Structure 1
Amino acid sequence: MSKIFEIIHRDAAARIGKLVLDKELSTPAIIQIHEKDCPVIDPGSLWKKTALHELDTKKIVILPHRSLPLHTREDIIKELQDSPAGAQPAPDMAHTGLVIHPFHQRLIEADMYVLGAARQLEKRPREFVNSIIRLKENTRADSLLYAPALATPENLSMLVYIGVDIVDETLPVIKGYQDIYLTNSGEHHLDRLREFPCVCSVCSANTPQEFMKLPKKERSELLSHHNSLKLGEEMRNVREHIRGGHLREYVERQCRAHPWLTAALRFIDAEYTFLEKRTPILRSDTLYANTSESLNRVEIKRFAKRVMERYTAPDLDTLVLLPCSAKKPYSTSLSHQKFINAMGKYRRYVHEVIITSPLGIVPRELELMYPAAHYDTPVTGYWDMEERAWVTACLRSYLIKNRYKNIVAHVHGAYREICESVERELGIDFIYTADDGVTSRASLDKLQKAISELESVKKRSGEMAKLDIMRTLADYQFGRGAGNMLVNGAAVKAPFPRFQLFTDKQLATLIPQYGTIALTLEGGLQLCDHPYYRVKIGDFIPHSSILAPGVLDADPQIRPNDEVIVQGERFFGVGRALMSGWEMKQCAKGMAVELRHSRKIG
């Protein structure tokens, strides 16, 4: 486990970390590998002799290596990298880097891995994505990844999004000597520019025409300096997006700069498991679903997956399908207030499900849960084929799993077309109540009439409806079965959306900001027989937080911001995870759990 690197912020595979050597460096970072004060030393190739004992042990030392082209024969890669003669660290060398060929399978433990032949992966999106995933999935969570000679302002956000921690200025400098001017939206040949779009110290003092008149050496140095400045500016921008939790939105914009970046995003989205295990369960900012790639976001797929796997519909005969609204949560919107008023006293007897893109379907009980109340998407009235196929599949899967005696569809336009498609496919009948818009007086009267005339339907009390909300939220967070364990014998107090769950003591509180349940100690004890979302620690008594080295075991399902239960030989507590469960077991530094309530036991 690395004792020099601590991960501070996470956003999918991207992370901000603190690298502590002879001085502290914030990652993702740009290094100048040939500068004296660079925290990384590259002693060079195995083809020449290198005296490792003379190198600074307060830096990361890249072990001597043999550089191999990208498409070297597999047997040669295996022979040279599985037998790194002379590449083993000297006994007193604390921190090492290892050059790994992108297609290499067997990895030796190191503090940092250098992606060999990285430059050749540009414009090869499938190989680029697969090689990084292979490396990241077979190394420790707190090891660093360095991609040399690959970063430009245009592709930096994608490199960081997929998990690269360290880059260098090599390529921007080379481009400068080739008379290529870099921006974060692409590159330009200097002789084709009429004016500089940048206002850095280099660009504001010159014009492209004046640049072309300069001696080659002077021009190249100035252009390389500009390119390096733009890379640094982009790195600061990327780090801010990670801190804010919205790097994905930025990557979706940036990937349009070049087809290979768009392809890379689509390939990485196909690796759901890789991204999901690294993506926080919620965030504070709005999730903007502005592109077709947004349908493949982890947060959206995870929500749909949990609705299918963890959600259990209330025991009711009648389902009412409703369209989504621009305002979130849906129930606070003007249109949904009209639906609610129209259903009146009969609302307790029906189950409401909202149809929406990009989430597919949202049961009313989950409308506060991230990202159901936290997304925004362009509203044009037009649904493309990909949107229709996704939402149709979600509704079809839901109705196969959850059977209803009556299905009332208060929908219009594309929503109705989706319902009719599912209706035909499953061979079930829907009752449609919106012929001229969902909020017209005639449609609302028809909705009320359709529900009020249903006979022999199951009913539930207002208190049971409240308990259903808490039950489904607990199942969504902790897995099926947790909801019944938590609400058994309990009652809900306080008005919606600030529900509080009580027996003789308070068990949990609904947090309206994210739609999640925060447990008390008594609530944690209610779930003591539930096997998931648990963190096991050693024989010590923590106070406000638990560091990763103190974790003995953790549920691999845990993600950053999940509610977790912590148990030790003499300790019991509840709190919020700050890293994934698999990271807790691998990291040597960093805060694993922020405790909310705790007590000493035994």
Structure 2
Amino acid sequence: MDTTLTLTNDMLLVLGLVAFTMAMFLFERIRADAAALIVLVVLGLTGLVAPEDIFGGFSSDAVMNVIATMILGAGLDRTGALNRLASWLLRHAHGIEQRLLLLSSAVAGINSAFMQNTSVTALYLPVASRLSARTGVALSRLLMPMSAAIIMGGSLTMVGNSPLILLNDLLVSANANMPSGAASLQPLKMFAPLPIGLVLLAASLAYFHFFGDRLLRESTDDAVTPARTDSYFARAYGLEGDIHELTVTADSPLVGMSVGDAESQVGAPLLLALQTGSESRLAPPADTRIWVGSVLGVMGERQQIADFAQKNFLRASARLRAFADLFNPSRAGISEAVVPPTSGFIGKPQAQLRLRQQFGLSLLAINRDKQVLREDVRNIPIRAGDMLVLHSIWTDLAEAARSRDFVVVTDYPKGEQRPHKFKIAMAIFAVSMLLALSSRIPTSIALMTGVAGMLVTGVLKMDEAYAAISWKTVFLMACLIPLGWAMDSSGAAAWVAGHSIERLPEGMPPWLIEIALALFTTAFSMVISHVGATIVLVPLAINLALAVGGNPTAFALIVALSASNNFVTASNPSVSMITGPAGYSARDMWRSGGPLTLLYTAVIVVMINLMF
């Protein structure tokens, strides 16, 4: 490779866009998907990517694969596959913690080979909660091994995580800028990384099996289940007391007042329900008015309720009359839900989201970095990783959860919606995987065949398929893909690779360069996300391989695998979703995830050198 390339204006502009993307992802001044759109527009306006190609990311195989895996995962969940799985794990663990950890992590890791890591984590959070509740094993001892296995298991196939899904598109696009005489890069087959994934998954299972007792802290927290709601939430959030009914009299100052104003009074209990006339509802909207004869369903300590009733001339009932059915634990209760990094709730307070009016959910508290926020909770902007404490009817909670703006951790009562479609869904999924193994059919078409099958057979409805897609993830990926093309076509990747080689000691072994590349990618992905790191660094890795006489595909695969090598920070969506439910601190994550990151790097470098 020519290491004397001149830095051109196009190269400077592309590198400037990379720096802009890093800054926006790191400081979050602009939403990640909005920043990606800005990058896409600039690439089009400057001509760095041809007008006919600028929106090519939206029709790429990578984006189609991501959409298909999300829908297939939703189809399997809709048939109750995970409820069956939880029962199977309980039967085979025989109450032994080590066996439960091993089985649950292994099965989660295998599932992640065919579904996006974020989706698998979201599906397994309630499974882990159910396992914890029935066995007494703390969530803090279940979730870290399970999350690590999900991340490792994503390396079993080319559709297990976003970096690997992107890799083939980046390899193919790199051929247009390969030096003359160099062999063309071929897309990797569906199960090309299988040996690496198997070793990674085995390493993760062995790591927590032998060192889990020292790495995973003991916790006295219980899993959240309807039967244990009162004691759990009283201890964890200070939500103590019982449900009481208070009837508004003609002399009450609450008459004509909104629910939001009433519950904002000093010393007011939690206002969970309202009956006006013959209409009763949980989670009344904040702007709903209170009138003479209205019945309030409130939760708090007995003395707090008595003081509030006396102050506002309310008549207390000795027992539940109006809300006996609404507050039945089999119908409604308190739950916990974690906010994923892709949520539309991020940056917005409850007052803006209107959770009560839109979804029928009462936000009682927010657990943020082990700090419980209860004061003025309606006006606190929500962040990624927050644990929301909600009160609702279970069916409303299930309906709201379909938005994918939060993931319910609580194992709440919900019926399996289409259990009779289980065998059909599994058969369709198996057929799509077999088609993906064929060298004649692209993976995206094979997976979309499975999607079409689930829609035609009624496993999923079309609206449910749309709801299963994380459009933020899709949009982010589609907008950033052209940045990777521009890195290659402008010569920026070749320039960076050439100048990097000049600064390396002469005669440095390729495997040392691979380790350095893997660690750099890992660090880079913690700043710019695993998708951004893959798009930016794969062209660089290919040019680096050409410069040192290495295998470009091997170097590119190291980047794609290393982009997911993050077990310690919230920039990995799977990690951010478990910190709240398990109560992990940053120290907990680094203590268990730091050595695992080094183990991951060692495994992929060794395995890739053996395979290539």
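Computing FRET efficiency 1/(1 + (r/R0)^6) of positions 270 and 334 (r between Cβ atoms, R0 = 41 Å, to 0.05) gives 1.00 for which of 1, 2?
Numbers: 1: 0.55; 2: 1.00.
The read-out comes from structure 2.
When mean projected area of the Cα convex hull in nm², for residues 214-373 alone is calculated, the result is 11.1; to which of the structures 1, 2 does this value belong?
The value was obtained from structure 2.
Comparing 1, 2, where is mean projected area of the Cα convex hull in nm² highest?
1
Matching task: 0.75 is the computed value of FRET efficiency 1/(1 + (r/R0)^6) of positions 6 and 366 (r between Cβ atoms, R0 = 41 Å, to 0.05). Pick the structure from 1, 2.
1
Tell me which of 1, 2 gives 0.00 when you compute FRET efficiency 1/(1 + (r/R0)^6) of positions 310 and 446 (r between Cβ atoms, R0 = 35 Å, to 0.05). Intermediate results must be reported in sequence, preceding the final value.
Numbers: 1: 0.55; 2: 0.00.
This figure was derived from 2.
For structures 1, 2, which has the highest computed value of mean count of other Cβ atoms within 10 Å over residues 262-269?
The structure with the largest value is 1.
Figure out for me which of the structures 1, 2 the number 4.9 belongs to, where distance in nm of label points 7 Å out along Cα→Cβ at positions 30 and 534 was derived from the coordinates. Write out the running numbers ahead of the final one.
Values: 1: 4.9; 2: 2.3.
The correct label is 1.
When you work out relative contact order in percent (Cα under 8 Å, 6 or more apart) for each of the structures 1, 2, which one comes out largest?
2
Using helix-only ellipticity at 222 nm (-39500 (n - 2.57) for each DSSP H run of 4 or more, over all residues; to 500) as the calculated read-out, with -18000 as its value, let me know the right label among 1, 2.
Of the options listed, only 2 reproduces it.
Given a computed value of 0.10 for FRET efficiency 1/(1 + (r/R0)^6) of positions 126 and 294 (r between Cβ atoms, R0 = 25 Å, to 0.05), which structure among 1, 2 does it belong to? Numbers along the way, then the final one.
Numbers: 1: 0.70; 2: 0.10.
It traces back to 2.
Readers should treat all values here as calculations from the given coordinates under stated rules, not as data from a laboratory. All values reported here derive from a predicted model rather than from experimental measurement. Cβ atoms are built from the backbone, for glycine too; each structure is taken alone.
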